[in-house]
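In the part that follows, the structures are each spelled out as structure tokens.
Derivation of every value follows stated rules applied to the coordinates shown; laboratory data play no part. For clarity, every value in this text was computed on a predicted model and none was experimentally measured. Cβ atoms are built from the backbone, for glycine too; each structure is taken alone.
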Structure I
Amino acid sequence: MMTPNQWADFLKYASPYSIMVLTWDNQIVELKCPFIVKLKYDLENFKRQELVEVEQVKLSTNLVTVFMVRGEAYYYYHFHIVIK
């Protein structure tokens, strides 16, 4: 478990405008906002399979990645990241 000071150091290098992802062929790529994600299932105002843009990437207070979509925060696990 990381200490608050370790998290503070880590977050100095994190950007709310990009995310590093591992592709299906084991390549690490940086996606810069806005990037496209697809809904896994119906969620609030979104329909399953709908494509939406992620405006920012943040961490919740419980340290789970959050995507900002249309000004609202949603946990990352509601989406599939679309890599072209």
Structure II
Amino acid sequence: MKNNLGLGLLLGAIAPAVAYLLATYTQIVQTWTPQKPMMIYGVAVFINLIAMRFLFKGGKDAVAKGILMITFIATILYIFTNRLSI
């Protein structure tokens, strides 16, 4: 695997994109966690954090930084689009 930022951005976007698609086009959030609609996005962030840990340990710093960057961007987008108060 190459060690570049673009690859990290691409890999980091997979989990939030899957979470968004599951939350938008399925009833999974209403069925499993109706009181906590943000939980599926929390799982996506957790998956990215696990990937980052192994990438940093493996010396793939640029890929891990790309995953971190896209995770922050996805979190900020979620906060703004769902009007969460901080």
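Tell me which structure, out of I, II, gives -2500 once helix-only ellipticity at 222 nm (-39500 (n - 2.57) for each DSSP H run of 4 or more, over all residues; to 500) is calculated.
Values: I: -2500; II: -25500.
The structure behind it is I.
By the measure distance in nm of label points 7 Å out along Cα→Cβ at positions 51 and 67, tell me the structure among I, II with the highest figure. Provide the component values of the computation, followed by the final result.
Details: I: 1.3; II: 0.6.
Structure I gives the largest value of distance in nm of label points 7 Å out along Cα→Cβ at positions 51 and 67 among I, II.
A value of 11.9, 33 was computed for Rg and Dmax of the Cα atoms in Å, for residues 19-58 alone; which of I, II is the source structure? Kindly include the intermediate steps, with their values, before the conclusion.
On the way: I: 11.9, 33; II: 12.7, 38.
Here the read-out was taken from I.
To test your reading of the models, identify which of I, II gives 22 for relative contact order in percent (Cα under 8 Å, 6 or more apart) when calculated.
On the way: I: 22; II: 44.
Going through each structure in turn, the value belongs to I.
Thinking only about mean count of other Cβ atoms within 10 Å over residues 43-50, which of I, II has the largest value? Mind dumping the intermediate values first?
Numbers: I: 12.0; II: 16.9.
Result for mean count of other Cβ atoms within 10 Å over residues 43-50 over I, II: largest is II.
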